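Bear in mind these aren't lab numbers, they're just calculated from the coordinates by the rules spelled out. Just so we're clear, the structure is a prediction, and the values are computed from it rather than from any experiment.
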Structure 1
Amino acid sequence: MTPATAAKRYARALFDVMLHQKGDLDRAGQELEAFAALVSGNAGLAAVIANPAVPAAKKRAMVDAILAQAGPVSEQVARTLQLLADRDRLPLVPQLARAYGERLMDHRQIVRAEVTTAVPLDADRAKAVADALGAATGRHVLLSQNVDSAILGGVIARVGSVIYDGSVARQLEKMKASLVESGQE
């Protein structure tokens, strides 16, 4: 099993437990992200976690110590981190945090969209694009914007694996192909 697949399974299990026990879904995500940030921000800690020569029992003790000093952490997240330590799977925590966040967004019917335009969008146009994409997907849309003058004008939006290309450059390509095709008949 790939690390990404394993992280998604752990994320699904934690999310399902949090949902079933009516736990704070947002808090669990924040706690996972905080632990992942702690590990990535501390090179020594990251090296110990990634080192297969360090016994799982020592990693568990380290997680227990971190949790004791971290202040209140939800029981479900603490147990998940302890389980990962016991199984020597702590390097999955950053991927687990991302997968959990994606699952939470999916549960709330939120989707990320990457929008590319020739010039930066003002707030009103960005809202209009988000609303149009929301109508097309049936979900609330969170936009991230990129600027690429090569598209000349219009918008290219990527929502998951779907691309909506309304750029002027693409329209010109279509017109050219149509003219070439009609001239060959």
Structure 2
Amino acid sequence: MELIFVTNNKNKLSEIQNILKDKYKILSLSDIGFFDDIAETADTIAGNSLQKTQFIYDRYKKNCFGDDTGLMVDALNGAPGVYSARYSGKNATYESNVKKLLHEMEGKVNRKAHFSTVITLFLNDKMYQFEGRVDGTITTEIKGKMEFGYDPVFLPDGYNLTYAEMSAEQKNKISHRALALKKMKNFLQNT
């Protein structure tokens, strides 16, 4: 089965292809010749996931899925949340977002946080959503490579490595995105 993944983020695409490679051909937006930005103006992660996936489905009428992810930190009243990708401003980078988060967390005792991913799937004219959540804590310093989001400062519960210190294979077994994807994969296999 061929599915369009609503992203041009190479890190996300690689992660998804590794998880779904056995049964599905995953195309990115660049594979279908789409290079524009898609608005993400909803006030929830589920809303943003739906908004961008609906945009591509309406335009191409092909089976597709998209995701949105947020990091919710208890001591920051759920921030950065829906603004995770642009937490440090319009021209945010992974590094600037992490630095801002660590600055905001200085002196905080409660370091509990969770990652949540919502995947929206449009399949044969119907819409479905799948959520994955991983609880953890925010570290006091960067640990691992600064390659993907807040991974160097997120320590999932039950582990002594941040996401950024794990191998791709390790992370792909336990991450919030992996959990949401497994739900979608199970759904597709039983449809």
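Of structures 1, 2, which gives -9500 when helix-only ellipticity at 222 nm (-39500 (n - 2.57) for each DSSP H run of 4 or more, over all residues; to 500) is computed from the coordinates? Attributed to the structure labelled 2. Quick check on the output: 112 is volume of the Cα convex hull per residue in Å³, derived from one of 1, 2. Which one produced it? Checking each candidate, the match is 2.
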